[in-house]
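Next up: some structures, all given as structure tokens.
We did not get these values from a lab; they are worked out from the coordinates using the rules stated. Treat the numbers as computed from the prediction; the structure is a model and nothing was measured.
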Structure 1
Amino acid sequence: MATQSIKLLDSKAIQRALDRIAKAIALRNGPNTPIVLVGIQRRGVHLAKRLGQWLGKHWKKTIPVGSLDVGMHRDDLAQRLPPNMYPTVIPDDITDKTVILVDDVLFKGRTVRAAMDALNDFGRPQCIQLAVLIDRGHRELPIRADFVGRQVTTAPADRVNVRMREEDQEEGVTLESNGLAS
């Protein structure tokens, strides 16, 4: 069966989704909540920076934004090639702060579990919240996003591709599907 590509979000739709996520974060946390945004490498970092800019303008203060590589914390290391490593930069002590993990796609939940394990190396957050651009379901772990840009119905074999202008020189989200989505 031929694979078809379906455009889910263009650049403007990504920005609208991020605006909704940022507003929901602001509503839930308020300007006095000590927040640190941490983007999961790679595209989650770009999303976290954009959310940090929005919240910074809204609250009229600088929001710390960092990056987290979870490659060495994955539970499938023995089954994969050695991971490419990307910088981890946690900009602030996260102890007793609200850490908002940011990722592009939430699928099985294993990357988020690895991110929570990796955060333990940097302190003990008061609270961890999760913001994702796309939630495609099919969880293998009891993990859910607090803030979602868009829910997408997919089949397990489908692929969601997120492209960010900061990394890919173009922007959009596509679903590569064999037509068997449930």
Structure 2
Amino acid sequence: MNMEIYLKAKHWQIFTLLIGVPFVLQIIFIVNYGIDMMIALMPILTIIYIVIFFGWFWAIGTKLNSKLPSTVTLNLKLFKIFVAVPIIYVFGISIYMSMVAMGLIESDTSPIFAMNDIIKVIFPVHIFSMFCILYSMWFTAKTIKSIELQRAVSFSEFAGEFFLLWLFPIGIWIIQPRINKMVK
């Protein structure tokens, strides 16, 4: 996928892709096939959504990295790893949940013991994935603000961008036009 598409897209296009399309697809599946089919297809929609969402971060973090001033060095390799972790995690958990929902995974142990084993594995991975998401937002926000100011910035200077990325349905409308200007 050409990541330049994310950088050149208008704010309403990114919003539509991240919010509008999943909403409409859910409505279509519920109306035409019922809630059971929607639940069965939810993992696939979740994977698609996560790839699109983190693709936006990836595009900003990697493609705009060359526009950073020489005084700012951000660890691009670590960013790429940390963007990939939540995608892999969501992919894995979605496949697992789909298999459980379809009855392909059964346990001879009581559900309580099975749940304890799952929690021992999923909980730490989930917490690490959340950390990776926060780091990705931090990296992306710092990249945006450093390019705009053409200097190294502290968190207090890019905290607004960080929270706009966190609250992305609102933040897209503010962040994306600024990204469009950077690309031009």
Structure 3
Amino acid sequence: MIVDTSLVLWGQTLAYTLYALAIMSVIGWFGYRVTKKGTGKEFKPALFYVFVGFLVVAGVSLHLVTHATIPWKPMDLDRSGVTADKTFTINIANHTFALPAEKMVIKKGEIARFNVTSDDLTYGFGLFRADNSMLFQMQVLPGYVNDIVWKFESPGVYSIRSTEYSGPKGANMFVKDAVEVTE
């Protein structure tokens, strides 16, 4: 079962915020120790190096633990073995999404493949929930078939937005309620 991306974002935000605060505390402690008025005692950096070593181990461990929570990782690692239930071909040109249908419909639990091409610029292709949080996104390069495979675990209606800067007109690249996931 795929973990919802909003839960992953919340968990990783918390974990990496705590990690960043620990790093800032080391830098602050080191800066304070180096700049305070001397007492005649020599600064012993052993504690600093122990703390930096701890941060390195904690950082690597954090990456190893959180990589397993990335929802799309299993499908991406086994792309050759994943068969999409539906494939949607989308073309982007002149800051406009050309969709295969007014509303692309897929059932909960099915796997969709979005094949997206660009005729002119680099764009983004992102699917967004009704609360404007992002479900997934990818960069769309001209001259390539850019695809993303996604298993929809819950019903809902999603909008499409460009997630890549493509000039001032790119801000208007939005298709409301373009994808519907049904029970």
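A value of 16.2, 53 was computed for Rg and Dmax of the Cα atoms in Å; which of 1, 2, 3 is the source structure? Write out the running numbers ahead of the final one.
Numbers: 1: 16.2, 53; 2: 19.0, 60; 3: 22.8, 77.
Source structure for this number: 1.
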>> Suppose relative contact order in percent (Cα under 8 Å, 6 or more apart) works out to 33; of 1, 2, 3, which structure was it derived from?
In response: 2
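For which of 1, 2, 3 does helix-only ellipticity at 222 nm (-39500 (n - 2.57) for each DSSP H run of 4 or more, over all residues; to 500), calculated from the coordinates, equal -8500? Show your work: numbers first, answer last.
Details: 1: -8500; 2: -25500; 3: -10500.
The read-out comes from structure 1.
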